Structure I
Amino acid sequence: MATKKSTPAKPAKKADDKKKKNAWLKYSAAQLKAVDKLADEYKEFISKCKTERECVAEIVRQAKALGYKDLDSVKKVKTGDKLYSVNMGKAIALFVVGSEPLEKGMKLLGAHIDSPRIDIKQNPVYEDKELCLLDTHYYGGIKKYQWVTIPLAIHGVVCRKDGTTLNIVIGEDDKDPVIGISDLLIHLSQDQLKKDGAKVIEGEDLNILVGSIPLKDTEKDAVKANVLKLIKDKYGFEEEDFLSAELEVVPAGRARDFGLDRSMVYGYGQDDRICAFTSAKALFNITSVDRTAVCILVDKEEIGSVGATGMTSVFFENAVAELMDKRGEYSELKVRRALANSHMLSSDVSAAFDPNFPSVMEPKNAAYLGHGMSFNKFTGSRGKSGSNDANPEFIAKIRAILDKNDVSYQFCELGKVDQGGGGTIAYIMAKYNMEVIDSGVALHNMHAPWELSSKADIYEAERGYEVFLKEI
């Protein structure tokens, strides 16, 4: 009897194959226009919002234009109200009040708006060999050698004893001067180049050159005297006002398209303003929800989320209590229930696979530019130390709503297991017993003065955040 030839079975198609495709391949002409439009808005945002205060001021401006009101100015809160609460000018929570009682929980998007930078010290101005310089103290995790020989700008505030505050921006206008940190010429760098990367440029060597003209008829520190005179005449403050100033030194210049195909964005502070922008944008697109939708943007993540404006403060908890009280629902127990019953995307950046440095990544579990928003089930370092490890039940719900709405996404880790690691605000919010997972956008050059993102990932992140607020 003849034997029937069997047809070789086709390999089963993995369910997640479609998530591994490049998001650019699915876009229609109309979607490509939408991608570029959102990227243009984003570039404008990060070009003018280079500090936490600038971010909060811009978000408040946009919120007010959309009818949001300051929570402190409202006596009673009802379903559909759009509200915001600002914390010391450096953090903000925005709410779209839902139809369900707050104790049923909220839908939260959280990101941070501080970025690695260089801060000017409180007693910074000095003269050395007829040059005037400023002493600095870097903020967050930086490779210090990346910050020399590039044009820098000063952003921040100076608070004077009379109670007035000056907003300072120097180096962004084309007519402005820029400042910078010098480096040793290659011809004399024999000893310097023998040092390891962490010590090629050391923290106390990040001194910013700001002037070289001496003030006439001045015997001592004439260049410093001239710079201080210029500061007083042009910017309106004295040397002692540095004591109550918060001045941040950041890369000068605007964000730009990157790549011959203009598929990427090159700019400062994308960690984590890329997630702050897309999170706020998603909330602003929401008109009505069942459970209250929230976007919280905080300070100090780069140094451990500490302080009154960081995520470890009780600012958000207090804002929820105020909101609940003005809705006529307040009790301490209900505040606890509201937080415990909430679901959150802790939105922060991840590391995109870089072909120049493949050895630090595990390719199957790496994020890739253009593959959509990224999810990290856990962050931390080595044995997941310091991370929030998200629950699979919560992840399954997120996958379902993203697939339903054709949002491109990918799951990833921050490099190889023993290579290093990082953290976000997720573990802090998880202390309330809410469901939290890290999500965001993958970058090249993370923590460098100029970071790189994909326009497709910005677009998919905004869509993903909006779907989360509507459907989770």
Structure II
Amino acid sequence: MGGNYEKGMYNQLMEVMARLDAMEDSLRSEKREHKEDVDRLNKKIDSLTEENRLLKDDNARLRSIINNDSSNTSLPPSTDQKGGKPANAFNGRKKTERKAGGQKGHAGTTLTKSDIEEKIAAGRCRHEIRTIGKVSGQNYITKYVVDLSVEPVITEIRIFADENGKFSIPAQYRSDVTYGENVKALAVSLYSEGVMSNDRIAAFLNAAGGGELDLSEGSVYGFCRKFAGASGTSIRHLEEKLLIQDVVATDATTVTVNGEQKYIRNFSAGDTVVYHAMNSKSIEALRGLNFLGQYAGILLHDHETALYHFGTDHAECNVHIIRYLRKNTEETGNQWSDKMISLLGGMNKQRKGLMAQGAEVMPAGMIADYEEKYFSILKQGCEENKATAHKYAKQEETALLGRLKKYSHNHLLFLHDFAVPFDDNLSERDLRKAKNRQKMAGGFRKESGHEMYCSIMTIIETLKKRNMGMIENIRKLFMGTPAIF
């Protein structure tokens, strides 16, 4: 009995040990499976974490693009998104308590009685008298009405034969019927200054002439083409004047020519502006401009690096860089860019104050102090950039800091030379007409129209800058006399 009991106990022990071994193997297997599951989950978490990081960076990049507008980049106001920030919401102007309209003490531009009497005395206007009431004695009150008389005039040109019976017909009268210089001058003025299409110009002048002119769209184009061709000598004279300027501002804007993107570039200084039709903004295209090849002064522009191959020095538009500084503050929340905006504005204010006092240069000590502050802010920017959260904003901020450091001489040139403007606004204002043309007509059909427009605008805009009579001088050019020199 004792031997059987011990044997039974032994068998039970072996069974228990076998079950424990099996359970241990099962647990070991489950542990391996759980470890594999944990590893898979960890890999999934790592993958999702990386994907989330990439999505955040891409979201920051897209948000940066969406937030771009005319207030923080060089984009025109026409590209501002509807419902977003209004165009030029941050244009640097401070609101005042003054009411809209003319301010107290403003001289105004109202036409006065003395102005009219001076015009009559000088014979600049036709003077007619009309009476009201019974004419008796010399007691009357004078009132003036200024009006414009528009009526079609047909001039018959009779060309007689010489003693040999030969007729010498001037070139302008080879056709039996031609249009006079007044009609041509009005057509060119409406094309440029009025920003009207050729068909609307023809319709307007026909209506003004009581329907007797019978002017066609093709005739209007012919007038503009002839004017552009006759302006070549005047344009060369204008470029010669620009060549002797210490500073010339330049900018370029896009236009469409037969569905392709082209450019109009201008060069502006004082009372002179010249426009050029360009296929691109590349160095090769710029080398095709004779003016740039000869110019030996300072070029003021909006950081077009291709232009650094021309001229003897360069000034950067600080209003242009302020937009990017503002954009950086909005995207990163860093403080250095706001400080730089304030510093640049303070420099310009100080410079204007010195110029108003008759100073020709800024004191060297003051310049050194401003430059020290400039580079101190850039140093602060580099430190703040290390903590910038999003990759895209960090990259753009790094590029902005690098640009301000590399081109510091060009951004601060206005401190060293009072002839250099703080901004490129002169050139940008001169390009607004081209934008109006693009909106009205949607572009140009042919390259020749692109070039013709630039020639016409060179003459018209320079006439305006010099306060010269537009219609009168357009007529002179049609008659063979250069309008401007």
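Only the coordinates and a few stated rules stand behind these numbers; no lab work does. All figures in this text were calculated on a predicted structure; none of them were measured in a lab. Cβ atoms are built from the backbone, for glycine too; each structure is taken alone.
Please compute volume of the Cα convex hull per residue in Å³ for structures I, II and give me the label with the greatest value.
Numbers: I: 210; II: 357.
Top value of volume of the Cα convex hull per residue in Å³, among I, II, belongs to structure II.
When you work out distance in nm of label points 7 Å out along Cα→Cβ at positions 356 and 380 for each of the structures I, II, which one comes out largest?
When distance in nm of label points 7 Å out along Cα→Cβ at positions 356 and 380 is computed for each of I, II, structure I gives the biggest number.
Consider the structures I, II: one of them gives -18000 for helix-only ellipticity at 222 nm (-39500 (n - 2.57) for each DSSP H run of 4 or more, over all residues; to 500) as calculated from the coordinates. Say which.
On the way: I: -7500; II: -18000.
Going label by label, the one that fits is II.
If relative contact order in percent (Cα under 8 Å, 6 or more apart) computes to 19, which of I, II did it come from?
II
Where is distance in nm of label points 7 Å out along Cα→Cβ at positions 132 and 436 largest, in which of I, II?
Evaluating distance in nm of label points 7 Å out along Cα→Cβ at positions 132 and 436 on every structure, the highest lands on I.
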